[in-house]
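There are structures below to look over.
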Structure I
Amino acid sequence: MQRSIDRAYLDTKYGSVWKHARLKHDDYAQTEFLAEYPREGGIILDGIKEGAAAIIDRINSAVSGPFERAMRQGVQEHESLLEQLPKRRQLAHAQKDQLATYQEMLDLPDAKIVRAYSDRSIVKEIDQIASMVRSDEQGDSYVELNLYGSHAHPVYVFNSAQAKRFHETVSRRELGQPVLIRGKIRSLDQGNKYSGMKAKILNLDSDREVTLHLGSDEDFIKLHPYHTAEQVLLFACPVIEFGAYDPNGGDMYFVDVAE
């Protein structure tokens with residue numbers, strides 16, 4: 001819960017929050033809630049802080065939408081990133097002369113994606129809380145979240161089924177539109193049974209090291225000749241989760257070598 005409070009505070013202070021954003025020393029006093037002793041009736045923990053209404057309201061605004069969507073629908077099947085890749089690859093080659101560059105995406109970030117990333121940074125922490133009852137073995141256990149900011153917000157109740165639907169909603173991933181990215185390969189990893197193939201590249205537009213996911217051995221072989229090059233031009237897609245992407249350091253998915 002503390003991490004969701006921290007992320008909500010950063011968003012209310014700066015208007016957005018990005019990957020690896022951290023509180024500064026002077027921020028801690030603004031995010032420290034008084035935790036009262038647990039009460040009977042389950043595990044009931046109260047957190048109180050005067051003057052924190054904006055933080056609580058921001059948490060509520062992030063949680064309310066996905067919670068309502070999760071309650072309206074069951075767990076749904078959707079295409080994996082690998083299944084989405086052929087269409088993105090076809091699009092990249094068909095429109096290679098019209099594709100946006102990564103630099104253009106940095107210069108003109110989509111306001112909806114910026115907002116969604118701030119929401120995601122908050123709801124993923126709430127999802128962790130709800131995960132305590134996600135397993136079928138938890139029986140009738142549930143998590144109840146009561147938020148009191150500028151006013152009393154609706155109560156969010158997660159039992160096992162609701163926690164699963166909420167998780168599916170906030171963790172859904174898709175490939176964004178392909179872009180042209182200038183990169184320098186730092187490392188190539190063929191993966192193992194626990195993790196997929198990927199590369200670490202220096203994004204020369206953002207000057208950040210990012211993860212570039214690879215879909216197949218063929219893609220690994222395509223990249224390998226460039227692992228000592230100073231620069232390689234790539235088609236790649238942002239990996240969008242819960243409608244959100246961090247243009248400064250978010251993961252990318254390899255589509256093809258553009259050179």
Structure II
Amino acid sequence: MTKRFQYKLITGGLLFVMIYVALAAAMSLMDHHYQIRIDQRLLPISSTYWLGTDQFGRDTFAMVIGGCFASLSVAAMAVIIGAGIGIPLGLIASAEENVLSRSILSLNDLIFAFPALVIAILLHNILGSGILTAGLAIGLFNIPVFARTIYGASRPLWTKDFVKAARLAGRSTITIAVIHILPLVSSVALAQIALQMGLGILAEAGLSYVGLGVVPPMPSWGRMLNEAQTLIVIAPRLAIIPGLAIAASAFLFTWIGDKLAENADPRRREA
């Protein structure tokens with residue numbers, strides 16, 4: 001990675017943290033807006049309620065802000081789980097073609113073979129609904145994604161001369177993987193992180209839509225869609241607003257991931 005790219009990456013990371021902290025602060029200030037007030041139900045957009053109120057009298061704008069916090073929390077947790085376990089597994093599997101490598105790749109295929117919804121239901125029955133359950137369910141399926149991505153990116157590097165020189169110098173496989181291989185595939189890992197954040201937001205919305213995600217009173221874009229489906233004719237904004245929020249967030253992270261992937265692959269950058 002170039003210094004210019006590293007600067008942009010650090011700036012983007014700090015911006016994400018600042019936005020996340022701001023959302024957390026906004027949620028604490030808007031907590032009273034999540035309360036059910038039937039006398040305020042289905043109010044139109046106004047200076048008091050910027051996006052109106054829903055069928056329970058809750059401030060739709062506050063619900064969207066809270067849903068953003070929930071989606072980012074679940075997606076970030078899932079990425080941390082997936083990258084934290086998948087990247088080391090990918091590096092280990094790429095080092096040598098042996099029993100351990102084949103076992104890791106076979107385990108990845110096994111995880112992919114399980115239906116994601118079945119795993120989510122199983123975790124829901126064990127742990128109950130919530131951010132933790134949704135993050136674990138999505139993060140479990142992020143592990144093989146990161147492992148396969150890092151395996152494919154790092155496998156050709158183990159035949160390079162600098163790796164042979166490091167082995168002759170007596171460095172262990174783990175040391176070579178951390179010091180020499182990981183920095184060279186970090187751009188690929190970062191691109192995958194951004195892509196999985198976008199997919200994590202979509203997955204969280206899907207789980208919350210079917211009742212396996214974030215639990216009330218914490219808002220969720222997916223649950224907002226579920227609650228709005230019976231009011232699509234008389235109050236279409238209740239479905240349109242969270243739908244646009246989900247689509248815009250997923251598109252943003254996908255776009256960032258695509259740009260990071262271009263930086264990691266010179267052939268794509270030239271094209």
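With mean count of other Cβ atoms within 10 Å over residues 118-125 computed over the structures I, II, the top value is the one for I, the highest of the group. Among candidates I, II, the computation of distance in nm of label points 7 Å out along Cα→Cβ at positions 174 and 222 that gave 2.2 used structure I.
-24500 is what came out when helix-only ellipticity at 222 nm (-39500 (n - 2.57) for each DSSP H run of 4 or more, over all residues; to 500) was calculated for one structure; which of I, II is it? Attributed to the structure labelled II. When FRET efficiency 1/(1 + (r/R0)^6) of positions 142 and 182 (r between Cβ atoms, R0 = 41 Å, to 0.05) is calculated for each of the structures I, II, which structure yields the highest value? Looking at the calculated values, the largest one is II.
We did not get these values from a lab; they are worked out from the coordinates using the rules stated. None of these values were measured; they are calculated from a predicted model. Cβ atoms are built from the backbone, for glycine too; each structure is taken alone.
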